[in-house]
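Listed below are the structures to be examined.
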Structure 1
Amino acid sequence: MAVYAIGDIQGCYGELQALLDSLQFDPASDRLWFVGDLVNRGPRSLDTLRFVSSLGDRAITVLGNHDLHLLALASGNKRFKDSDDLNQVLDAPDRDELIHWLRHRPLMHHDKQLNFTMIHAGLPPQWDLTTAQACAREVEVVLRGPDYQDFFDRMYGNKPNRWDPELTGMDRLRFITNCFTRLRFVTKKGKLKLKLKGSPLGQKKKYIPWFAHPRRLTRNDRILFGHWSTLGYQHTQNTWALDTGCLWGGELTALRIDRSPPAPKQYQCEGQQDPTLF
């Protein structure tokens, strides 16, 4: 049995199938981990959702920011722009089934046997792994519960920007959600800088990639993440960055994680979007 962790797909279904063909993926025995952002901006979000959900327990998916955006649109939040690609999902005859499936995906997955943790974006330096798991469960309970529509109505925003265990209510849920699905940079004091994008090169010295913070409490934990295409594939400080910009004409990356050392395999993508337009 092989276990592969795969970077952000964002609706690039054809590229995903080409990558799986190159891996000789066998759904009867192999397993796939997806770092989130299955949908949006690429041309075939609907096909991607249908395929990944059809794999059942042969696939593990954590939620990314684009997945949450789709869920927010489906729940009635129309304050932010949708796209033709997401409308394919929203107008599909199996929409309710797919949305229900997506809403029940976790924010974080930890496998003790493989000794890997998977998230979409990042973790604040103040969290150890136990705290991160507990925080993920707090939001997952809301996403799967009767009040999920209220959550999606109030999810968007950049505040609060620093962890405080005394946070409550929507402030606490929003902070947790932003860490797992949007985080790239933090300050030396551990504040989230959610508006910063791009490569770490050229940023002011006070802005640090979340994984490079010197007091990060998860520095001894092996973490897989996506969300940050300008990093490219990299293995540093016990983290593996897997978003290699398939959507933008980069690669789609699969990392085999049941072998030591983990081995990446990539499929070169034609590119479905021009990054200068976003």
Structure 2
Amino acid sequence: MPDRIATTVDGRSLTLTHLDKVWWPETGYTKGQALDYYAKIAPVLLPHLTGRPATFIRFPHGVDGGSRFYNKHVPPGAPDWVSTIEVVGRDESRQQVDVDSLATLMWAANLAAIELHVPQWGADPDGHDRLVLDLDPGPGAGMAECREVALLARDLLAADGLTCVAKTSGSKGLHLYAALEPTPEAAVGAYAKALAVRLERDRPDLVVHRMAKNLRAGHVFVDWSQNASAKTTAAPYTLRAQPEPTVSTPVSWAEVESDAELVFDPAQVLERVTRDGDVFAPLLAASTTGRLP
């Protein structure tokens, strides 16, 4: 395969490079296959990226290449058609990429942006429109324990009038989301922490809300701190840089309640979307947008 292929995506000129480069050595999965996945998943991925400042985790030599770095600023040499969002922080302002088109997605993937992460807000860091809980199993715990915590959290959120959806992290755990009307960072963080504390109080044998490693054995850490404006979470449908190519995959509550395998590769995710559509679509619907109690 040629090292450089000139192409056009949505009317934008792109040069894709080194498509036969292996990014996942354990399986032989290549850069070209990753770009093909992103091109095919774009119709359901882009709505979850558009309007949010993206953070790219780039792996120039693949997941085992010994080099990875976070890219928050717009990479040098970005085409002038790439949309950006100005992020004004306490200490600096910066331009970040708004992945709002297939062309921008393919351009980013070609830069070895294997993982795509976004915050729980769009243009306003103090106007969060998502609540997220990261369920991370400690030593001796696993997906079974994460499922149990997810169901407990879902019920508490529902009692507070919030509709919860779930996805795999693409690694060991689960991510839970609820759509919010724009809400200050402090309020979302306080609510998320209180929810994690409630879960630990109700099930101290299963849940911890603090990150300390000595507390986590056999427990699920409910990471409420992901709601800080400075933090980002893996986007739905992003690839993850695990030893084998996995995807942060939206799952139904029926799957969470079952004992079905909850690890998905890119081909499986494409099959799921063809069959079921975007299981995370409720997160985008006005009818499911809630208000914190």
Structure 3
Amino acid sequence: MMSRHALPLVDTHFHVFDNGAAMPSARYRPAYAAGLEDWRATLGGLGDLYGVVVQTSFLGTDNSTLLAALQAWPERLRGVAVVDPSVTDPQLETLQAAGVRGIRLNLYGDPDWQRIATAPWRGLFRRIDALGWHVELHTHNGDGGMVLARLDAALGDAGTPVVLDHFGRPGSAGIADAIFGVAAAVRARRPVWVKISAPYRLPSPHDWPALAQAWREIVGDDRLLWGSDWPWTNHEGPVRLDECRTLAAWQGPAGDGEAAGAALSAALRWRNAAALYGFAVAA
């Protein structure tokens, strides 16, 4: 049982879905269910848990499972939905009322990703900005710099925040990947947040501390977020929970000192997420 003195922890990236649920064109269909109570049982031992449900790619724009989760635990959950330009304003208002605070562009392996620069998508981005939401970006490893530059242009003069999934998905170049330079330029126009999550989805998973440190230097300690990526689709296994524990406990290089490490830990574990998603975290 979680101690009432446990430190708060906001998991900014996990998924919920039913067994076999997927849109017809999905490239992946899970053979198991991932429910809210399963997430709480798995991750609850890491801290006083809050969370952000991120719409998974294989459910497309059907956000009904996400909405059901948010409605089940409204004081502790927020959401990131997937929509397209056909979404109506009343539908966006329903998502907003339920706790959705952003939209996800999952462009991993998407040959039509440049559609985000078209007029319908630019119109959607303006509506998202008016709600005070952010745009979350997921790409194939090594494609992030190119796609982020196009997204930044499509967002225009609005200061819409951008959140980069899974360390920004750099490719084999590691900290020399283009995503870092592009993000540094984009940061001059809008807030850029980065999720310290799912290193196993990168070309060199064990290099994650160097990637995290590089992001600290570009976006700052107050723009880093921790996420579990539960239930670790296509990478399931007991080791994942240990990895989550390690990432959530990261305090930067040892030479930073105890006070600086503690401050970074609090920022990564909950302070930054509370600011971005609007949680009233009881620290």
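Each value in this text was obtained by applying a stated rule to the coordinates, not by laboratory testing. Quick caveat, the model's predicted, so the values are computed rather than measured. Cβ atoms are built from the backbone, for glycine too; each structure is taken alone.
Between structures 1, 2, 3, the calculation of distance in nm of label points 7 Å out along Cα→Cβ at positions 41 and 121 yields its largest number for 3. When FRET efficiency 1/(1 + (r/R0)^6) of positions 97 and 257 (r between Cβ atoms, R0 = 35 Å, to 0.05) is computed across structures 1, 2, 3, the figure 0.75 traces back to 1.
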